[in-house]
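Next come the structures, one after another.
Just so it is clear, none of the values below were taken in a lab; they were calculated from the coordinates. Just so you know, these numbers come straight off a predicted model, no measurement behind them. Cβ atoms are built from the backbone, for glycine too; each structure is taken alone.
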Structure P
Amino acid sequence: MAPTPIEYGRMVERNRRAAVVLARTEHDLIEAAAERRRARVEETRTALRRQARTETAALIAEATALLPQIVAAHGDTPTLQAARCAAMQD
């Protein structure tokens, strides 16, 4: 038997409400996924910054250790003097 106009109206209203709930849920899921992506990006940035600082410090230490050998091989130059001064300040 076909639904009466009142029953049909109730079904339409239930479907409308369900569609609103689904749309909100979908929106919430999309927002949650976007927030997780943003968090992963920030974690990656932090890790890359940390790695860059570590590698930079290692390169500076290595270059500082080589300065006496360079001076011995090539003589003292203004550039080497500036490098030594910079190394002492770090």
Structure Q
Amino acid sequence: MIRADGGMSGNSFFMQFQADILDIAVDVPVIRETTALGAAYMAAVGLGTFTRREEIEKRWKRYRRYEPQMSRQNREALLGRWKQAVDRAKGWERS
């Protein structure tokens, strides 16, 4: 399982596609802007509000989990096309 956050975590199509293409569950938190939340938690640690990592970890709450639904055949076909696109994009830089 991986955890996603930020603006794109609100895009259901993208989160499902991530779960499908990576073949792993993707969890989205209730509070999506976890970078800002992490900074606030670190400030709280500095102030002594939190003294143990577990105190912060237990506050993470899942909003939604996206389970892989794509067939292996479709996933491999898409990954193959992506690799072709990356290969075609190489070599465009100028010396």
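Could you figure out which one of P, Q the value -15500 for helix-only ellipticity at 222 nm (-39500 (n - 2.57) for each DSSP H run of 4 or more, over all residues; to 500) was computed from?
It traces back to Q.
For structures P, Q, which has the highest computed value of distance in nm of label points 7 Å out along Cα→Cβ at positions 37 and 61?
That would be structure P.
Can you spot which of P, Q the value 3.7 was calculated from, given it is distance in nm of label points 7 Å out along Cα→Cβ at positions 29 and 77?
The read-out comes from structure Q.
Quick one: mean count of other Cβ atoms within 10 Å over residues 21-28 came out at 10.0 when computed from one of P, Q, so which one is it?
Going label by label, the one that fits is P.
Which one of P, Q has Cα extents along the principal axes in Å, as calculated from the coordinates, equal to 104, 18, 16?
Structure of origin is P.
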